[in-house]
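Structures for review follow.
Derivation of every value follows stated rules applied to the coordinates shown; laboratory data play no part. On a predicted model such as this, the values are computed, not experimentally measured, just so you know. Cβ atoms are built from the backbone, for glycine too; each structure is taken alone.
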Structure P
Amino acid sequence: MTISTQTVSFSSGKSTLEAYLARPEGIGPFPATGLFPGVVVIHEIFGLNDNIRDIARRFAAEGYVALAVDLFAGRNRVVCMFRFMGGLFTNSLNHRGIKDLKAALTYLTQQPGVDAQRLGAIGFCMGGGFAIGWACTDDRLKVIAPFYGMNPRPLEAVARSCPVVGSYPEKDFTAGLGRKLDEALDTYHIEHDIKVYPEAKHSFFNDQRPSNYNAEASADAWPRTLAFFKERLG
């Protein structure tokens, strides 16, 4: 599928954020509307880099309009890294990052060809934590895919979550968080598919980090995620 990409900007409160927009060309897959589903891609602590842009392009190639937002845009990145991660431990449901992501989703729904009823999000590490917390506070999201992310506090908030397909590395502290999330989603009868990969490390899906990248786990996690999204977004 032919795709197009561009750098865009949008407002979030008094701030202006930048993002990378990747979209398929042509008409969307839904005959009645000709629209495409949309997905927000949320970066790791490393920010919006080539790896995250590539993931946005991969989604676009699968028929999604993908928006990879830069949560650190126009800000001191080192300060943001510490504040954002600290906030996930203490204030994950009312975090400034989640407010920015809600603004990003609003921007995405305003793009030509996007079906505002078919929206999802995927996040990695910090972004995975944001995806889970965000899903507990925004019913526009119909599906999320956290990769090695933190759980919201309190964990009981996931009772309000949309369906979740999560991927976690066994050789990382987030493996335990993934298992706790799995149990909580069971308790609240939220559709989910949580998988822990035995030989994987943190950031195993990032193919630009050779020391952590796990090709086998990544090759399994990607089609799992796409299949789960397709079932929920049509």
Structure Q
Amino acid sequence: MSFKDGDFVKVEYSAWRGSDGSLAYTTDKSVAEKNGASTEGNTYGPRLVVIGKNTIIKGAEKAITEMNVNETKKVEIEPQDAFGERDSALVRVMHVADFRKRDIEPHAGMQVDLDGNIATITSVNSGRVTVDLNHVLAGEKLTYEIKVVEKVDAPDAKVSALAKMSSLDPSAVKVSGSSAEVSFNEKTEKDANYFINKSAMVNSILRYMPDISKVLVNEEYTRQKENAPANA
């Protein structure tokens, strides 16, 4: 089996840095624990890849397209097919006051959001802060071990997979013709992250499922029970 553009494929994968052999990323909790990289709050399990839509690095996607379900493959990926070469122009020096105005006390190793771009602070010295806007894996040759878990074909399952990719767990999903209906009951906490993730989910459905032209989102809210008054 070979996969084509637009196919939905669930994969497990782990990536190791070529520079020192350390684990860069994994979808497998046991691999993370074995390498001392397990962090509380991380989510593990198969990841959705939509072929041809830049949902995974180019080198890994190329390998996946040539694989079969339940097949495992190890591939070495050069920087140009991973996270790109390092660009010295993306290393900048800023004043520490620029960070304190944002209520940030900078220190080496910290990752910060600078106007929508993730930067890594590499040094703080004499009021000057060196920041690196390169991806943390830029310039790295990577070794990926990939397992193709499943090809997702059913429209309902595709919508559910896209919801999960946006960190959402719908209570129900229904696709009828060109419409997708996604429901969230009262068990879903509808905080600020929920609304951001909901927007990402809707955009993903419309982007990755060309047969869908309308997305309906049903939300259920329940009034919290008031505590009964204490007896006088």
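Suppose helix-only ellipticity at 222 nm (-39500 (n - 2.57) for each DSSP H run of 4 or more, over all residues; to 500) works out to -11500; of P, Q, which structure was it derived from? Answer by label: P. Please state which of the structures P, Q yields 1.00 when FRET efficiency 1/(1 + (r/R0)^6) of positions 114 and 162 (r between Cβ atoms, R0 = 35 Å, to 0.05) is computed from it. Going through each structure in turn, the value belongs to P. Calculated for structures P, Q, Rg/Rh (Cα atoms, Kirkwood Rh) is largest in Q. When mean count of other Cβ atoms within 10 Å over residues 18-25 is worked out for each of P, Q, structure P gives the greatest result. Structures P, Q were compared on relative contact order in percent (Cα under 8 Å, 6 or more apart), and the highest value belongs to Q. One of P, Q was used to compute mean count of other Cβ atoms within 10 Å over residues 34-41, and the answer was 24.5. Which one was it? Label of the source structure: P.
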